[in-house]
1. Compare relative contact order in percent (Cα under 8 Å, 6 or more apart) across structures P, Q and report the one with the greatest value.
2. Of the structures labelled P, Q, which one yields 14.7, 43 when Rg and Dmax of the Cα atoms in Å is computed from its coordinates?
3. -9500 is what came out when helix-only ellipticity at 222 nm (-39500 (n - 2.57) for each DSSP H run of 4 or more, over all residues; to 500) was calculated for one structure; which of P, Q is it?
4. Hey, semi-axes √(5λ) of the Cα gyration tensor in Å, for residues 17-72 alone derived from one of P, Q reads 21, 17, 6; which structure?
5. Work out the source of 1.6 here, i.e. which of P, Q gives that when distance in nm of label points 7 Å out along Cα→Cβ at positions 25 and 49 is computed.
Structure P
Amino acid sequence: MSAFREPLNKPVIIFGCGNILIGDDGFGPAVVAHLLENRVLPADVAAIDVGTSIRDLLFDMVLISERPRLIFIVDSVFNSGHPSGAIFELDVDEIPCAKVSDFSPHQFPSLNLLSELRDGAGVLVRVLAVQAGKMPEQVGEGLSAPVMAAVPKACEWLLGQIEEGR
């Protein structure tokens, strides 16, 4: 955890989740990369590309004494009923069942850890999702055009929500 210790001490953390080798599942890391390359984040905000390692970080957060006040989880979902590239907020309790039980490399953060942070530790947990296109048949980098177009929109949404919360 030492590489992430300083960012985990920030009051607001954006976690970009997903596997960049599985097409649109790389949305979360793409959003974090876009934020870090194109925007200046407020001093109290950290944006971290956690790939598929979010579970370990959330577990560490449950155990540390000083937690952030707000966590954004940015990830992709399949089969939400939204058109490809649509971004929308999900309540932790509304995460699709297919994503909850997804133990493949593009797994969604553990719901029990998110719930523990939200309900037991008083951390506000917000989930920003994009409707991914179809699952690629082969491993390969690159977002579909609709999901790529959603990246800057997601960044604007995140920054707007952070500003509103001040």
Structure Q
Amino acid sequence: MGTTANMIVFYILGTLIIVSSVLAVTSKRMLRAATYLLFVLIGTAGLYLLLSYHFLMGVQLAVYAGGILVLFIFAILLTSAKGDKFEPRDKQKVLYGIIAALAGVTVTLFVTLKYKFLYPDNPTIAGDKEINMKEIGQALTGTEKYQYLLPFEILGVLLLACAIGGILIARKR
């Protein structure tokens, strides 16, 4: 795709992610908030695809949009009554949330405007070169410096604990 088409797709995905994020946070129904989160995760997978990171796109869709979000939906359906809504928000908590969001936007704008992130000579930034699957696999299952076997195993145990917790909650009903 040309540069203009890439920019158009990027802005469409960015808009989808921002709008869905705001709707997920402001929705009064929990199931709708989870659905909006699904749109955020799909938009993020689209950004990975735009960067030619096909493996990360697949992991994003399979693990997060497919696995984690289904776990969230099961937890919502198992622990809430029909038509459950969020409790009314305290005005002081809303004010603190707005202040924290504005602080985050300020820091993000400062960093984005101060530093130059696009390096046209780097092929991985431009999306012309994909990382080899063997390198990703070795990084995930290696025990050397900058390899992630321990966090990978901890994540597996955490997901197992979530699944067992969901089963225990369902058994109590």
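Just so it is clear, none of the values below were taken in a lab; they were calculated from the coordinates. Everything numeric in this text was worked out from a predicted model, so none of it was measured. Cβ atoms are built from the backbone, for glycine too; each structure is taken alone.
1. P
2. P
3. Attributed to the structure labelled P.
4. P
5. P
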